[in-house]
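K.L.:
Read through the structures below before going on.
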Structure P
Amino acid sequence: MLTNKRWVHVPGDDDEGGAVYRDASGDIPPTRRPKEYLEFGDDGTVRKLATGADDRAHEVDRTTWSQKDGKVVFNFGAAGNRGGEEHQIVEQAPDKLVIRKQ
């Protein structure tokens with residue numbers, strides 16, 4: 001359910017619970033903003049992708065994910081992924097993830 005999908009951030013759905021990501025193959029409302037995607041691999045990798053001016057996604061960061069207290073966690077944002085902010089999936093459904101920075 002989590003892996004081998006591309007998840008797109010839908011900022012209009014964000015709330016106090018966290019950032020909302022939806023299955024990118026679903027019905028996503030159009031936006032003029034650059035898109036941010038996450039891809040979780042079976043091998044424990046998670047890739048962050050972003051769209052550029054031509055709307056093609058390119059990788060901007062990569063790290064690994066793991067389980068912590070029954071939740072999926074990963075860090076982005078620091079050299080070697082040490083000291084970056086921890087992200088945690090706090091809600092997971094077949095077509096939706098809610099991710100909170102810890």
Structure Q
Amino acid sequence: MSKIKKKIINCPVEKTLSIIGKKWAVLIIRDLLSGKKRFGQLLASLAGISPRTLSARLNELENNLVIKKKVFPQVPLKVEYRLTKKGRDLHFILDQMSKWGSVRK
């Protein structure tokens with residue numbers, strides 16, 4: 001069994017991009033800025049994302065403490081996702097990206 005070494009990142013910008021720079025991550029965060037969402041709601045709002053990719057991104061964001069997953073013990077299973085404080089702190093960055101992206105030449 002091989003052990004995968006985790007790269008140590010010293011640059012804060014590189015560290016941020018390693019968390020939110022993957023495809024769909026910022027759009028998931030954007031959707032959660034308005035409040036908690038269920039998996040199906042996120043899947044419906046992100047046209048073109050596969051359930052497998054959404055699940056992978058949600059797990060990565062949860063592992064990086066950007067989102068919190070709450071599982072309700074019921075049948076059928078109900079799971080909600082919401083931003084943590086760390087995730088909500090990204091609001092300013094996303095707002096600036098939105099402003100920058102809407103500037104016309």
Structure R
Amino acid sequence: MGAIVFGNALGLWRVPIFWTPYFVALFYLGLAISCSPIYLVTWRVARRFGWRGLGSVPLASWRSSAPPRDYLYAARYPAWMVFVPGVAPIIADALAYIGIVAIGHV
């Protein structure tokens with residue numbers, strides 16, 4: 001949620017957020033459901049290979065796969081998300097996903 005608000009504030013993307021209790025609860029539920037598989041896979045990698053394995057394999061794969069997926073969602077559902085042109089939103093989106101995985105493991 002913080003990455004979305006931060007990206008909105010910097011003008012990298014526009015995601016409409018309605019600060020009603022229903023929307024925030026639904027958003028957190030969706031975030032928990034969508035992040036669960038990521039954490040399960042990265043947890044196993046971290047247990048097997050330690051922090052070096054966590055830093056190389058899963059973070060690199062989600063860093064490279066998350067922005068194209070988000071751009072596909074934005075193209076398909078422009079009311080949900082709009083990215084500004086350029087490289088900065090792609091880098092910020094990748095960093096947001098790296099942060100999500102890293103903070104989840106801390």
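K.L.:
To test your reading of the models, identify which of P, Q, R gives 2.0 for distance in nm of label points 7 Å out along Cα→Cβ at positions 10 and 74 when calculated.
P.N.:
Matching structure: P.
K.L.:
Consider the structures P, Q, R: one of them gives 35, 28, 26 for Cα extents along the principal axes in Å as calculated from the coordinates. Say which.
P.N.:
P
K.L.:
Please state which of the structures P, Q, R yields 3.0 when distance in nm of label points 7 Å out along Cα→Cβ at positions 34 and 66 is computed from it.
P.N.:
P
K.L.:
Comparing P, Q, R, where is distance in nm of label points 7 Å out along Cα→Cβ at positions 42 and 90 highest?
P.N.:
P
K.L.:
Here is a follow-up. Given that helix-only ellipticity at 222 nm (-39500 (n - 2.57) for each DSSP H run of 4 or more, over all residues; to 500), derived from a single structure, equals -14000, which label among P, Q, R identifies that structure?
P.N.:
The correct label is Q.
Every number here is computed from the coordinates shown, using simple stated rules; none is lab data. No experiment lies behind these values; they were computed from the predicted model shown. Cβ atoms are built from the backbone, for glycine too; each structure is taken alone.
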